[in-house]
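Several structures are given next for inspection.
Bear in mind that the values in this text are calculations on the coordinates, not laboratory data. Note that this is a predicted model, so its numbers are computed, not measured. Cβ atoms are built from the backbone, for glycine too; each structure is taken alone.
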Structure I
Amino acid sequence: MSHAQTIASRLNVKASQVEAVIRLLDEGNTVPFIARYRKEMTGTLDDEQVRIVADEIVHLRALDERRFAILKSIEEQGKTRAMAAREKGLGPLAEMILTQGMDSRPLEEIAAPFLNENVPSVEEALQGARDIVAETISDNANVRAATREKALKFAKVTAEKIADSVDKKRVYESYYEFENRVERLQPHQILALNRGEKEGVLRVRVTVDERDWRLAVLAEFEGDILSPFIDQMELAIGDAAERLLLPAIERDVRRELSEKADGHAINVFAVNLRALLSQPPLAGQTVLGLDPGFRTGCKVAVVDPTGKLLDTGTIYPHEPKNDWTGALTALEEMVNRHHVTLITIGNGTASRETEKLAAELTRGAESIKYLIVNEAGASVYSASALARQEFPDLDVSIRGAVSIARRAQDPLAELVKIDPKSIGVGLYQHDVDQTALSHSLDGVVESVVNNVGVDANTASPALLTHVAGIGPKLANSIVSYRDANGAFQSRDELRQVSGLGPKAFEQSAGFMRIRDGQNPLDASAIHPESYAIAEAILERAGLSTGSPLSERSPALEALLGRTPVEELAAELDCGVPTLKDILEQLVRPGRDPRSDTPAPILRSDVLKMEDLAPGMTLKGTIRNVVDFGAFVDIGVKQDGLLHKSQIPFGTVLKVGDIIDVEILKIEPERGRIGLGWAKR
């Protein structure tokens, strides 16, 4: 089976579609460009499918290289026991054992012709022959496949605490005497076992039942009780299993389990990250960001609706200073002077205590609300080279408040400045393959950025870096050109940027937006290569690129009423998928897909755990989705847990979703809130 067929089988698509994607990738095209602008060639495979093809072809080609390297390494490192035995001329004797040939002579007489200066005794001759047989059995593809299949279902994984190992916090206590079947292991258990083993606390084993491996061997190499070689075959089978087959199967099973657990954890993180990055921007808000703290105070930053920094400060409402009145006065002055419409509060230390301050400030004030935002990664950004470049004269702690303020205005634009692994929406992310995790999360960021599109005249280098075909060096070149020459007037002007050649322009242009430029089409997701088609459509509809949007929808509907899409595509020598995309963009140019996502809940008063009671129904925001349920912000200090048993079957939750929940259980002393799905 070719690589394209293998991948196509997994995706349940045609091999020709996969072959087209592989060809486009090999020609230097990016995943977003292929998914968006080469639909006719790929049979309309979407972004996720194209990305899977890209990852799988790299993986399969790497396996090919690894297989070749292993064979070469074996050749260079020296001979296996079986190879050495063959070189001593014991292959024919091994063949007699394998075929269970009939011979009335005693073994000593049968083996005698094989004795020489390299094989001085009958026992050594038989041992060498058995080495060949054992390797033949272990290397048999059917034996390996059948044993592996059984092991992945019925093998037992056991763990025990290593004597004298140190587990101070008893993190791995539940695995000190652990046993479970392979197929019943949960991803978090696999990751914990791997971590405990790596830290020298646990000893982990995979045990395959003798019946499972022996049946697989006997199906291919059954002995004959009448043959003089029957005992030699039995010895060779036992040796093959213990020395070669079972250790290899154990490695296979452990690797398969680890890959499964890693893949699951990485996928959970990726899904949550995509949802977080896809949160809708709160446009037009002047925001006061609060980075809460106790001893060092709460850092304050005010930004205008474009994210420009207006003011900064530090207040000390909490212990040890407890200057509540002074803090409130300072915030009121800032709010009034800058006409603040929204307060954002980081959800870290002192978050809910600071929320009380914001609630007192906003209580009864219709023009201002507050919002608690996920501050994960704010400190990482604050100390980064990018933050130093943006705010060279600003204290590190104040930079965090700026990030917290901007996260409400445009989560995507702000969060791309932070290493995705530092954005706290994952589970067990420190236990998985970090290279695979980074690759997956970078793919999510690239996908969301290009799906939304980027304003070429306002985007930061961090945002531009993720545009298809750009990267860090070109991103900085674009900003440098913009600073020196002013705003871009057209997409075509991007060609003037140093280093942005024809290929980079082809890959990136459709994802870059030029608003209020020379050509209205530059503000849309229509690629410049399709401008002639877009203009021809408008002309047939009696419109131009400058026609008001209000006129376009009825005129284009009338055109399609006269000329069906398929017929129009043929007349314009254009694929139907591309034509449909162009028509959508002509009606809603540059539409932000995040606008379909519900806006976050803005609050004006604080809710305490004491205010809660079982049976109460509240609106909440999903903060994190994990294996066992979802954590929901319902406006009190501690997020509530909506256990998976409470989520209706078939319901898919994602970070940022607004849902109705019912309070089931409150444990103030443990800081726990149990939630249920509210009945409507």
Structure II
Amino acid sequence: MKTIKNKIFILAVLSVIVLSGCKKILEELPRSTFTPEFFKTEAGVQGGITAMYQHLRSIYGQPYFYNTLETGTDEYTYAQSADANFRDMDLSGVGQITPASSRSDALWGIAYTNINTCSGVIENATTVPTIPASLIAEARFFRAFDYFLLVQTFGGVPLDLGSGELKFNASPSRSSVRNTVPEVYTKAIFPDLLKAVADLPTNPRVVGGVTKNVARLMLAKAYLTYAWWLQNPNNIPTYPTVANRVDPDNNSVAAYFQKAYDVAVDAINTPGPYGLLGTYYDIHVGSNDRNIETMLYADHTQQNALYNGVAITGFESEVGNGRNSAVWMVTPNYTIIRSAPNANGAGTAVSSVQREAAQSLGRPYTRMCPPIGVFTNTFAEKTLDARYDGTFTSVYRANWPKAGNVPNTVLYNANDLPVLPGEAIVSFLEYDADAVGLVYPTGATFAGKTSNNIGAGQKPGRADFVIAPSGISRIFYPGLWKLGVYRTDNGTGLGEPNVPSTRPFNVAKFSEFYFIAAEANVKGATAQAGKSARDLINVIRARAGKWKFSNKNNAAFVADNSAAMVAATPATVDLNYILAERSREYFGEGYRWYDLVRTQKWNELAGTYQICAATYGAHTPQSFTRTIEPKHYLRPIPQGQIDGMEMTAQEKAAYQNPGY
């Protein structure tokens, strides 16, 4: 066992693999707690492996951990309804990150519980003659996967949970020693991933199962991240503070950047069952989940509450039991929008955009919002590049008849113009240049009108209320369409918008091989012919220029702007350009904090931002400065871990990360 809040048992519930017909999917059959001997049985090994996939749900889609990966970056700040969980992470003077407040605790406990399960399988599965090496390799992958998350988040972390380094521990322990960052990489992450690459199959054992290329993706990313750590261009502190940034195997920084490039390009050249989809829209539209570009995901289902891990109907809270509710945090309260029943804009206001289990809507929490720079800088190009349209809900459309109790067949909106179901009620303009003639109310509504209610403006001749990019505020902003709810059981109604999303949360994508190799090339890795940083980024950009559907217009839209997108790529692709492309490609998916910390660009790219105030009708940008100190490049060890250890006060202080 291990020390987290005194002690954590291996697993409270074990899930066992069952192959269902020809579908070969992971189905979960809960068992009671088990003893170490259980891992010496076929059922125990298979159950432990399935639990490893299941544990992804407690990390990905967990809203407070998601917040730690996005809030405080150039992608998100805190929104109007944010509590301390979100304000603390912003580092803009409204809170502070402490060992007690940091929600990285959501990772620590889950990761270490799973690591111990992995070690139990790795140590004991070889005694079961029916267990192939490829199955044990899945455990090696997940142990390395969790250690990689931990070392990026906390720095050096323990390899010994009480029974020796990388050993399965069966007894609660109240002592702990942290290893150095190089030890975590060279003793745990690299060996496990190299063995996983060697032993895993090319094609997944089950739908969503890990393969050689999934392991290659993590290995390439780990090489890249470790190379940056060794180089440490901005002299960021580590743990332990006296640790030398020297590789114990005497490999140079350049060698690790080259390894990252070589592994990533090898995977591109031998894709196996994976590849890039034809359009950006294809990756994220809910009807196309579990596609060939998403290599690993925390899975859910709308078919069965037991297998989903949480109720699929009713009203559920946002956290616990692996709920996928991260997207709630970045969804504004669009249900406050109102339209008028009468042609003069008066009368009892009607909620024209009802809460619905639809990808563009979902359950609103208003905890996190994108700053204005996302729309004026990151996604400055919205006409050629399909990624803005494939990322955000920029239009909120009328759906009031689905509530079943509103008699109006037509409502009246901006400029007292009529709107019908399915038509735009509120739209975000793509460019500030489109705001000619735009007039905002001084408050939530225009004088004498009952429509609007969110302080949006109106333009002559338009029935939809509109907000310009520079008018985006902490209280109303574009939602995150790409992570939005998708279900097939809504019928003609609003469906089940009050339960966590039953979609998979994507964890790893084939496209990232291109970004890893490009970044490594920029950092000095020798490129293969036709695969320079610019070549690789242009593959992604060319795909971004291809359209098949317009979310803004809610209609099919076919266009191929790939040539123009490639032509617009600068002749020399530098690190900042790669990071901007990464944000366009993976916006809001939980990559950003790790990207900025890895490259030590957090201060430079996210140290200031602009957003309008958290009141309806506020459309004047305000500037904010974040105080991002070197210590913040590591999260603090959770207070529960510190409190649970039998150490002196001085030893506990020494165990904590510098500055906390």
Problem - Among I, II, which structure scores highest (criterion: mean count of other Cβ atoms within 10 Å over residues 318-325) - result: II
Problem - Given 4.8 for mean projected area of the Cα convex hull in nm², for residues 238-277 alone, calculated: source structure among I, II - result: II
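Thinking of I, II, which structure, once relative contact order in percent (Cα under 8 Å, 6 or more apart) is computed, gives back 19? Please list the in-between numbers first.
Details: I: 10; II: 19.
The read-out was computed on structure II.
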Exercise for the section: Of the structures I, II, report the one carrying the highest value of volume of the Cα convex hull per residue in Å³, for residues 126-397 alone. Expected result: II
Handout entry: Per Rg/Rh (Cα atoms, Kirkwood Rh), for residues 206-541 alone, the highest-valued of structures I, II
Key = I
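From I, II, which structure was Rg/Rh (Cα atoms, Kirkwood Rh), for residues 62-149 alone = 1.08 calculated on?
Working: I: 1.08; II: 1.21.
Among I, II, the structure yielding 1.08 for Rg/Rh (Cα atoms, Kirkwood Rh), for residues 62-149 alone is I.
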Problem - helix-only ellipticity at 222 nm (-39500 (n - 2.57) for each DSSP H run of 4 or more, over all residues; to 500) derived as -9000 - corresponding label from I, II - result: II
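Using the calculated result -0.97 for log10 I(q)/I(0) by the Debye sum over Cα atoms at q = 0.09 Å⁻¹, pick out the matching structure from I, II. Working shown, then result.
On the way: I: -0.97; II: -0.75.
Label of the source structure: I.
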